[in-house]
Each structure stands twice: as C-alpha cells, then as structure tokens.
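Here, each number is a calculation from the coordinates, and none is a lab measurement. Since we're looking at a predicted model, the values are computed, not measured. Cβ atoms are built from the backbone, for glycine too; each structure is taken alone.
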Structure I
Amino acid sequence: MTVLLHLCCGPCAIFPLSTLRAQGYAVQGYFYNPNIHPFREFRQRIAALEELARNRNLPVEYEREYGIRDYLRAVVFHEEERCPLCYAMRLEATAKKAVALGAEGFSTTLLYSRYQRHETIRALGEELAEKYGIHFLYEDFRVGWQEGIDASIEMGLYRQPYCGCIYSEQERYDKKFKKTREEESK
C-alpha cells in the first residue's frame, strides 16, 4: 500500500516514516503547512525536511507557497478552535493530494506529537477518507516520541520549539497571556 504522509517537519517525520516502512508501506511525503509563522520558521522547516528526505530517501511533494493568509482567514475569531481548523485544512489537502497521486491511503506526522489532539485528528482523517474514497491510516506514533527526538538530534536537524502557528508562539513567550488562559480554563 502506498501512503501519502503529511509532514509537519523533519524531526516529527523520523519515527512515523520508519514505522510505516517497517510495516511494509511505500511512503511518500507531503509538506503542506499554511499555519507556520514567521516565514523564516517556514523556510527552516522545509530545509530540515529536505535534509531528512535526502538522508532517508523519501520522496516529498512540497507546497512552498507561504499560506499564512489562508490559515489566518480560517482561524481569526475562532482562536479557541484553531487546532481542529488547522488539522482540517492540512488533512483535507493531504487527502486530495493522495487521491491525485494515486496513493491508497494517507496519514500525518501530527500523530507523532504528544501535544496534538489525537481523537480529533483521527475523526477528521476518517471523515475525509470517506469523503474522498481513500483510506486514512491512524497510528499512534507517540510511542516513538523519544526515539524520534534522539534521532533528530543525532542527525543535527533543526528542531522547532512550538507547533508553528502565531498563537502557539505567543503562548510560548507571553507568560501573562499563558497565565490568563490557564485561569480562564478553570
């Protein structure tokens, strides 16, 4: 089975790629991440992924257009639901691309992250699979979290400290904002 694997970055691709290949899947990568901000971060993630792709002989389709406007149009005034909206944007693009490329299934490296909402991703993936007539391959790649980190450090890949969106970046640096959000969620 050929699987189109949505790739958010190089380090997050390491464990899912090796797992899928070990299971006998032919894997092709797809980089589509309009959420990444700033532009320099977007370029750094592409560069790290290109390095990984060369190192692991992974064919990758890259969407190199900086899509921040599309992302912001989708999430502004919906910030509390930005993650599901972002997942939907990226997974739908991946499902469409998988069909166009003739892949039998699709998946995402978002399933590698401890910080992403797996049940939401799974539900969206399954919904899109039905919509586009293609298989969504759910696998909980979090079991290889440390293995992927260690391998990316060993390779010297650029490792990002946040998911990539402008809101995540604010939460990472703005302690007052983070404290206010924590109090509001109680």
Structure II
Amino acid sequence: MKHSGLDEFLRATPVIDYDNPAVAKKARELAAGADGDIAVARNCYTFVRDEIRHSWDYQANPVTLSASQVLLHTTGYCFAKSHLLAALLRANRIPAGLCYQRLANHGTVGPAFYLHGLNAVWLNEYGWYRADARGNREDVHAEFTPPEECLAFVPTAPGEEDLTGIFSDPLPVVVDVLTKYTDYLEVRKNLPDV
C-alpha cells in the first residue's frame, strides 16, 4: 500500500531496527491472521504494552534503547517501548512515529519534569492516532481504541504539555540518556526533559 509523504515513518533506523531478524519475525507473528491495519496495529500495541516490562515499574535492567534490545530483554522505559512499537508497525508497513509529553514528576526520584514517550500510528481510516504502550498498572490505564485516544497520561498540571509534532526518530536527549546510563535507577534519576 502506498503511503504518500509518510516514507520517513516507514524506514528502519539504528534505533527502530525492524530489519533485525528477531524484530521482523515478531512483527510477522503479530500480523498473522489480523484483518487490516487497525487489527495489526492493535496486536502490536497490546504485545508491547502487556508483554514488555516497564523498566521503572519492574525495577528491571538492562537499560534498552533499540527495538531489538527491548525485544531481546523484554524490558524498557516508555521511550524504548515506543521504539519497539514503531519498529513492529513499520515492519508491517504501517507508518509509525514517536511523540512526547512533558510531565511533572510526583515521585521522590528524578527531575521535577521529564519527558514521556509514546507513539503516533497512521491508520488509513483515521489518519494519525496516538497510542501509549507504556504499560498499565493500578494508577495508569491506556488502551488502543481508535479513533478515541486512551493514553496513560493527560498533561494538566502547570508546566505539563503534549509536545508538538510527530518524530520519525527519537529525540537526541532520549538517545543520550538511554545510551549513557546502564542501570534503570540511574535513568530514573536523569530522565530527559526539554
């Protein structure tokens, strides 16, 4: 299917590495038997949300960045999980980008504000649709319910916001943090911000 003007959201990159054999295989498995882009996207989303552990929630190492690392170690911060979801979608020829929210940190560890990573998915029926595969927990609930968004977080506090734009590559500050630190706690203490 031709996606005019969306080529940058279909390419493999060092971070969104769907050309990795394990990522490509998982993408094929998730698409098997699914009817249409929404069904494929939902399968990919649900897999990343429910089967990949959020590093902070599970206090899990190692720190992952690329889609293939996230899949191999089944853990990642929100950013890393969004990289895997983008890779699985792109491998299935569904355009996918990265989005960010700036959120207030209500916890005791880390900066006052930090970025949160999620995805935008191009669905033929609806256009761009934001989806957050961060992972649910008692106080966080996200679903894949196009065209209605059901995100993990809604920026409402002073200083919080949805960053404008859909990015084909992760922000450099995100790559820097996930490359520089090797322990989940160090990432939490140094979460990126803009």
Structure III
Amino acid sequence: MKKFKDRLTKPNAAASLQLNKGGFALGENLEGTLAITSNEEFDAREIRCEFQCVETKRTISNQYDAALKRTVPREIQESITLWSARPQLSGPIHLNPSFSQNYQLVTMIPAAGRPTFRGVDQNVVWTVKAVIAVDGRPDVTSSIIEIQVSPPSVSPVISEKEIVREVVMIPCKYCGALMEQTVTVCPNCGARRTG
C-alpha cells in the first residue's frame, strides 16, 4: 500500500532557489544558489534547473463552428519555447532525513536570445526553477522564478586617434611677430611673407 501511495506523492523534501539578482542581460551568466533539504530517505536521479524563454502571442485563427456550420475567426493564444536548458547540479544522489546541501547555479543566458517583453498581444518571459528528479514518483520542484532579461549592455567603443601636428613658427621679416610657417600673410602686420 505504501508503494502505491509513494507513486502519487512527491518526497518530503524542499528545493529553494535564490538568484544573485533579479535582472540579467543577454550573454550574461545566470547565477544563484539552490538549497536542498530532505525529511525523508529516497534516491534522486538528478538535481537540475529548468531554464527557459517562452514567447506567447494572441492571434486570429479561422476555426470551424459546428453550431454555426461555418468557419469563424477566433482569438487564440499560441506559445512557443524560444530557448531552454536543463543544467545539472548533481547526478544520482541518495537523500536521508537530515540531508541539507547548497548547490551553485551558473549557466549562460544566450547572447542571441530575446529580451523580456510584455505587450498587449505578445509576451516574452524567462523563467527558472529547480527540480529534484525522482523515478516512479512526482518530482520535487522549487517555485518558478521569472527573470528580467534585458538587451546586452553595449558600452560604446571609443577609438580616439590623436593627430599630432607639429606647427613650425617663424618670425615676420617686418614686425618680428611669430607666425605659422604655412601662412602667406603675417597675422600681426599684414605683410606678405617672403621666402
């Protein structure tokens, strides 16, 4: 009887995921700590995180209505997973009633991904959760954390080329004031430069 009940209930354990910050940029590492505790003895297949980006759109689709006996336009919601990863934090592990351990999560947010977006007809949402995967029983999961992912911060590349120009100064033959060698008229007395 206990074996049958076990198939329907998840183990008495907890997974708590804490991220280092709430917002990340595309191309940046998602970092956090996963705290696992257990009040029951069981074997886990793995401890992992499920990280994904899902786009949801509202569109109009023509669908057949049996009552009207014709095709009518209906608003539907479509979801597509744009990106997903399942970074493993531990392989097979035996947990006992006093088990308590922290795992470090470090995984890359793809640079070519889409930033978080919320609109009237379209949303792009990034989420992450932790999973203690158990064979033959429901998995233990953490709460789902929604992450703000922004476009990569591009710092402008400033390439300053300094042009160094040497200016040769010569005295005016008439008034003695210094003037650039390239000028033809003295800026002080207006005399034409000779030679």
(message) Ranked on distance in nm of label points 7 Å out along Cα→Cβ at positions 44 and 148, which label among I, II, III comes first with the largest value?
(response) III
(message) By the measure FRET efficiency 1/(1 + (r/R0)^6) of positions 12 and 116 (r between Cβ atoms, R0 = 25 Å, to 0.05), tell me the structure among I, II, III with the highest figure.
(response) I
(request) Compare mean projected area of the Cα convex hull in nm², for residues 36-123 alone across structures I, II, III and report the one with the greatest value. (result) III
(request) Tell me which of I, II, III gives -10000 when you compute helix-only ellipticity at 222 nm (-39500 (n - 2.57) for each DSSP H run of 4 or more, over all residues; to 500). (result) II
(request) Give the label, chosen from I, II, III, of the structure having the highest value of distance in nm of label points 7 Å out along Cα→Cβ at positions 76 and 100. (result) III
(request) For FRET efficiency 1/(1 + (r/R0)^6) of positions 20 and 140 (r between Cβ atoms, R0 = 25 Å, to 0.05), the calculated result is 0.30, so let me know which of I, II, III that is. (result) II
